[in-house]
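Structures follow.
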Structure P
Amino acid sequence: MCFSHSFEFRWRMACCFALILTALLLRPMAQVEEGKKAFFLPKNPVAAAYVLNRLSNQELIEAPRSEFVYVALLQRKGLEKKFRFEALEGLAKLRQTDILTELLTGLNELDKKGEESSPVIRELAAVLLQFKSDELTAKRTGLENLATSSHWPLSRQIGYAALMNADGSTERVWRVAEVSEERLADVLQAAPMIRDARLRRELYPQIEPLLARADWPKARQAAMAAIAAVTEREGETFIKLAPFVQSASDGTAAIAALQRIPKKSWPKEHAQPLVDQLLAHLQDVPPSQRADTDFINAIQFATDLATLLPIERTRAVNKIIRGLGIRVVVIRTIYEQMLYDKQRIVAEAGQPIEIVFENDDAMPHNLVIVTGGSVEEIGLAAEKMPPDADAQGRLYVPDSPKVLQATKMLASGERAKLSFTAPSDPGEYGYVCTFPGHWRRMTGTLAVVNDVEAYLASHAEPAPPQFTEWKVGDLAPDLEKAGQSRNLEKGKQLFASLACQQCHKLGPAGYSFGPELTDAVARFKGDRAAVFQEIIDPSKIIGDRYRNFSFELKNGDTVSGMIVKEDAESVTIHGGPTDALIQLLPKSSITQRQPQELSLMPAGLLSLISKDEILDLLAFIEAGGKTDPAHKH
């Protein structure tokens, strides 16, 4: 062996040995002494990241907190949102900055890691876009850097959406972007992320002409996605996008955009020609390409369009579609609403079906199919499970014969398929997200029938959910007379269906986890607007008794809950709306406690109900949980 080869061999062996030795020395080490856990990290950020990357999600969650651990919690895929908030708060405290600064820093770091970080970037985008206009304006330089200097389009789009939220207008951003097709495409892709529907509508006159810009194909396709996100003009938009379905270059983008428009806004007179065009195209696709995403989306769109046709034509279309392969259904999530975009899907008894689940939300979700009437049972069982994956790598999927099918927990931007044979017994089955707490809102029905076309012809399509971001000003004129002639029985039903009674005591009903509501209006001296404000913005004022705390323990665990009792020796916390989640912590076991800034109560609780329903609910609360119309309140 020549000298150069011998030296190279020894050098490689030495490097391998050094890497192995480093991994062994720097890994988390459990001390022999029972009840204590030591965790050693190098001071070098690269070496620390190497050690932390070797940990599972659960091991990372259990790691003693430090700056490097907080960074890992902020950037790791598949973690609950509460750990993102904890990481942001911890980094802000250690670095003496603020949460928004650390959020922008984290987004920039994730952008450098590449496309693999996109699920976490989407999660953090939801956090960023919740900040108020004045808070975002104070960080305008950082937002402009995110929008213009990021490597990945998603990061740039988030930056532009935040800038438009900061300005309360789209004009300034549009003026800067319209000189470049690439920048304009980023701004257009940012449009669906804008929370304010008014700002999205403001973009419509700018977006519409771009549909004719054949010389800017990237911007034109982005315009299709953007214009479909504008509310109040959905029917008009459908007509504008329909001609692009048969385009070889723009057909995929047009179908994706059209599917984002609520089905109730699809003009029936356009269904037949569109279906004919789609079928002609689909029948020409080679069998080897029929598992592709574009083909599946086109099949789903044709199937949905066919429901607008006369029953005999619907049957004929579905027969052709079945001849192209098994029945395929695409289910997506609705961004930041904790809902599926379909409340009902239909399958033929005993026949194969494929469900494609796409998570477009910022939060993790799964899709679990269960037997009829067992959604609550499975949801409650999932809430009691630790965050440990089962043998199939699935989180929060109970081991129960009532669970028929289940996907893994999907991060933002991920997709999964469930291919199975529908049950042979017709009936209504359920599908649900079993991430803790989501099952109460995020559900749908799988109708298994003998004749799909006949069922669709005799059952109206479920109405899509209508969201309203209620403000006090929306109800101000009505709140003064909210206690007069209201439907208290309806208010009682809402109190139960919105899961209020799960956490609040009202008269004889409910559970005392959150504040007692029996005398809520009296405590606010009859100010109904103040009570309403508490419901729609629960994190604005959190009483000390109901503030959630995160506790770090000496054994490496982290637990959270509201403090219900404290003495010199221990702290008793309440982790959720059940006595089973009351826990006593010896003070000797606590290394750190951290108050949480967000209320445990969801802010969008009333987004799906009407003004009259809100007034009925408020009247029921003011009546102290009584439904006797003679009761004066």
Structure Q
Amino acid sequence: MPFDFSAKAGGTSLAAAEVLFPQDASTEDVVLHCLHTLTCEKDLDTAFYLFLKAVGSYYHAARAQIFEFNVRDKTISNTFEWCAENIPSQLVEFHCLPLADFLEFIDKFSSDGEFYLDLKHLREQGESADLRVPYADDCDCMMASPLLHEGRIVGFISVDNPTQHSGDLSLLRSVSDIVQVELEQRRLLERLEHMSYTDTLTGLRNRNHYDRLMKEYEERTPESLGIVFASLNGMKRINNAHGTAYGDQIIIKAAQVLRENLSGTVFRIGGDEFAVLSEGISREDFERETIAMHSAFAAERDFSAAVGCVWRADVENVPSLLLEASETLNAGKQAYYQSLFAKGEVTSHVGASGELVREIAEGRFMVYYQPQVNIHTGKIVGAEALVRKRDAAGAPIPPNKFIPLYEREGIIAHVDLFVMAQACAAMRVWLDEGFDLHLSVNFSRVTLLQRGIVDTMRKICEQNHVPPSHITIEVTESISKMDQKQLQELLRSINEIGFTVSLDDFGSQYSNLSILSLMDFDEIKFDRSLVDKLEENQKSRVVMENSIKMCHGLKNVSTLAEGIETAGQLALLKSYQCDYGQGYFFSKPVPPEEFRRLLETGIDVFL
């Protein structure tokens, strides 16, 4: 007859009721049922629960269990169990017990094979203490059969308090071989899977496991997620100098730093690259852990690491968060390269970064200045510092041909910091000549992600004896992709040094408005796309006029329109009370010596 079965194991509903065998059910029928259960059920725990349920039901027992030996740890554990209704589990009580305590019981398998024990009688006779049997206090009798692997006893299957077929050991004898074969096969598959998802050098999860998790994130997003990317600096140089065996030890030490300081899952995703994913972690815990990790890496004398850290609650898009962490890592890597360049250690190992620095050293990059004018007085109040590049033959290369490339490569920081250094050097000369003005310097989001970037800005000003109050840091709306708290702290740090902050390209992206509601800026710089059609487009005029009014409603925020090319555009902006202007109507970007002449002569195109 077919068997109807269902139950609950470990709180998980199983598809079926009590296994009911008729009184005259043969051993062969039960064995076939057990074999079918073990081979057809994919989940290991469910398969062995249903299997033990069938065995326990056949014997009308209180409990059916599988015990396995751990030869390495010399322990014995109840690894699988089925209990009848109202019978307590023994999984916790019989876990990792000393194998030595049960040697006499195990020897009985060697001499008798499977056996039946009347434990109640043994207790009454005082003999159970000598035998040391792994049984529960509610167990009066038990049946057990050994599990053998290559002739060695590696565990056993047992039933507690059998009330039917208690004298028939043939079922246990028959299923014990089935159990051991199935355990070996499934454990082998588990080991193979473990190997396929484990890095053999460090014991961490490997790239396969990382990629599998990325696919899972396509179907689900964690409630909160902390991401750490780490990359060891100069591994090629270390391997060349000391050998790959030494390099392997460095990788192992780095893995240990991550494992000891971060609670998330640690992956080795490349030769010297790691990722750590912490699901469900709070911002406070993530920051505490990453601070400890940074300290541990800083304490290492044999190697250094570039690190990118990002945390977000209510994650909507894991790939974008991963990209942000990757950009932060690249920023840290470029900081390492910059330290090499400062020491004169530029080598071929730094690739595109080294090539860019060499081009800067060769004079292929220049800084031009486009005047910024007070719309109401016509006075030059400052300039935007803009980078220009020439190829090896001296022909100019448009910025849109190289800036996006450097940003994708993560090496734009070299350009940003070069421009700032050049602008501060020029500013010092102009201040000494009595000109009072501001210079605006653009900073990519990738550069702003560098640890210590604000301190680097401050040092550039100090080296050139330029007060930070004369420098405006221009940022674009792409910084909105940064964590809100991280961005707020960055802007606060920039302001505390004395720099002013300008939001560049306002109006080019819809997300600018949300930035204005969350962050404080000293200046809002309107994108040329809002200025282009002011004269012929009524909607453009409405948008511009009301945008300026909105900005003036914010505390201590000035407005600047870029891309001004006609007197009509200037007149409209002046009527809207825009504060400052920039564009070809006043001057194109010019070399420093020509900008110096403009400072002397002034701009008289509209007064």
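Taken together, the values in this text are just the output of simple stated rules run on the coordinates, not laboratory data. Keep in mind it's a predicted model, so treat the numbers as computed, not measured. Cβ atoms are built from the backbone, for glycine too; each structure is taken alone.
Worth pointing out:
- Comparing Kirkwood radius over Cα pairs in Å across structures P, Q, the highest figure is found for Q.
- Test item: mean count of other Cβ atoms within 10 Å over residues 295-302 calculated as 20.5, pick one of P, Q: P
- Test item: mean count of other Cβ atoms within 10 Å over residues 87-94 calculated as 14.8, pick one of P, Q: Q
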